[in-house]
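J.: The data blocks that follow each hold one structure.
Each value in this text was obtained by applying a stated rule to the coordinates, not by laboratory testing. Quantities reported herein were computed from a predicted structural model and do not represent experimental measurements. Cβ atoms are built from the backbone, for glycine too; each structure is taken alone.
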Structure P
Amino acid sequence: MSLKIINGLGAFPFDIERTVATIGTFDGLHLGHQAILEQLTASAESSGMIPLAITFEPHPRVFVTPQTPPPLLTTWEEKKKLFESYLKYGYLLVIEFNESIMNMTAEEFAVGVLVNKLKVGKLIVGYDHAFGKNRSGTINDLIVLSRKHNFALEVAGPVLVNDMPISSSRIRRLIAENRLPDAQMMLGHPYPICGKVIKGIGMGKKLGYPTANMKVSPRKLLPVEGVYACETEIEGKMYDGMMFIGTNHFNPEAGTSVEVNVFDFQDIIYDRQIFCYPQTYIRENRYYDDTSKLVDQIKLDKANVLKLKDRGV
């Protein structure tokens, strides 16, 4: 069996047996989320029900707080790939978050969607789960609704690091503070950056270090500017490399660039989607007044990356 992804309630196969479900935004699919998915799978296996994870696109705060939506730890493509790793079978239902969903009361959503449409027999949620208009529905409300509408409810406890619960907002702060290893420890996986390869100005190739320029979602939270050791996944195969995030001073009008120099790789991959995973921060972004100095620095960067790779870092 494998994970089946269903886009929208209208497309859901309602004739399936009652499900054991979980629901959330799952931005980052961090260790706390993974614990819930493990609980979901174990419950489904023990009860003979079908596991169902429910998530939303776009992030609800795009509608709820349109002036200050959080940057994303995972875009949809990144989240989808992670779900396929952590939920091996069952269904992933993607509900379009819009004004109609936003304005549903907690009971309207629980009864209209979870009970009547999805026939949820059991619901597993995180300890801090809130739902319905203005996040007014609480765990206590879910307890009352579960008894009233005859579905079981389990509440998963927090996963703690340094006596504090892991959360997407906590991970965002760590990335913004250039603490990527700490963030990845809470994520439980490398930090993914997905993008389509586009044409740049060709400077890297001229300097002897060709780069794949990635078109990344403007809502993606990027690590701080600089050079990183990285791994890049291209059509299912992993390659070592180094990546640059920041303003390319030879092409500043392009805004923030995301470029990866993939070691031992020569194929042309324009318009292909790739995943890059920054690992170790090598140095800050610097301005060079001529290309020869930049080449010397890139050569040193690569040597430092290879030393890290040799040490297994």
Structure Q
Amino acid sequence: MDISIQRLLVPTLSATGEQRKPHHIVYTDWGNPKNPEVVICAHGLTRNCRDFDYLADALQNDFRVICVDVVGRGQSDWLEHAQDYDFYPLYLSDALALVTHIQSQYQRKITLNWVGTSMGGLIGMVLAIQPNLPVPLNRLVMSDIGPLIPATALNRIADYVGKDPRFDSFEAFKTYMKAISVTFGPLTEEQWTHMAVYSAREYADGTYGFRYDPKIAFTFQAHEVTDIDLWQQWDQLTTPTLVLRGTESDVLSVETAAQMQIRGPKARIVELPGIGHSPMLMDDYQIKIVRDFIKNS
């Protein structure tokens, strides 16, 4: 594996417009740093960039692969103010800063592809329609997310986000993580262990918790949970888009996926049986679908 871990200092936007101190986002950098064929990967709400190790390893011979820890997750900084996690322009600002930073390392325009799981897919979707992108998105891959997210699914997620449970052993942590992540579908024990190693945070007292800021749950606590409707953004999207949908998903419905095929970029939908929310892009079959879509651009 040809991998390095990098830190990028970025401004912290605030809904109130108050001055905030900047924060670091951390990313893994795979493959040849001079390769202008670039893939940026962004994870789901409570996950981290190491979910993409299997995909990045498989892509790195053909692409430079950047996998980012979204602010408040993984190795990236936690924000001082909980309400800033609820300010969505912050996530877009961080993504723009990352793209600008990567592009600045080249003498020519890169070819930029975005792979996003759940929340990471939405960040890519909104990023793609920005007029000030330093380089347009060539291909967009969204794992089990669409422009309409039902309140029922958001309530299920709200049930575990921000609870900050602690466990006496790594094995107990891993068992809990597997239980709340069963919708990811059938993963190997090696894959579950890999996810648990990078999802766990060991505290000074020897207990284990999750490697994300519990304050990311502020959104669920501050607002009544209702459907999220981003059809207006989807309809502006022109980037060729692939959507992977778990057939058991409660986040991306059959009806929404069908609309995504005929509206906006008229996405290609691939259904994955026996999986809910969301396909983790770790097995060879899912990786091949993603690689073929990006390489055939």
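J.: Using the calculated result 3.4 for distance in nm of label points 7 Å out along Cα→Cβ at positions 151 and 183, pick out the matching structure from P, Q.
T.: That value comes from structure P.
J.: Here is a further query. If percent of Cα pairs over 31 Å apart is computed to be 38, which of P, Q is the source?
T.: It was calculated from structure P.
J.: Next question. In terms of relative contact order in percent (Cα under 8 Å, 6 or more apart), which of structures P, Q is highest?
T.: That would be structure Q.
J.: Rank structures P, Q by mean count of other Cβ atoms within 10 Å over residues 255-262 and report only the one at the top, that is, the highest. Intermediate results must be reported in sequence, preceding the final value.
T.: Values: P: 20.2; Q: 15.4.
Largest value of mean count of other Cβ atoms within 10 Å over residues 255-262: P.
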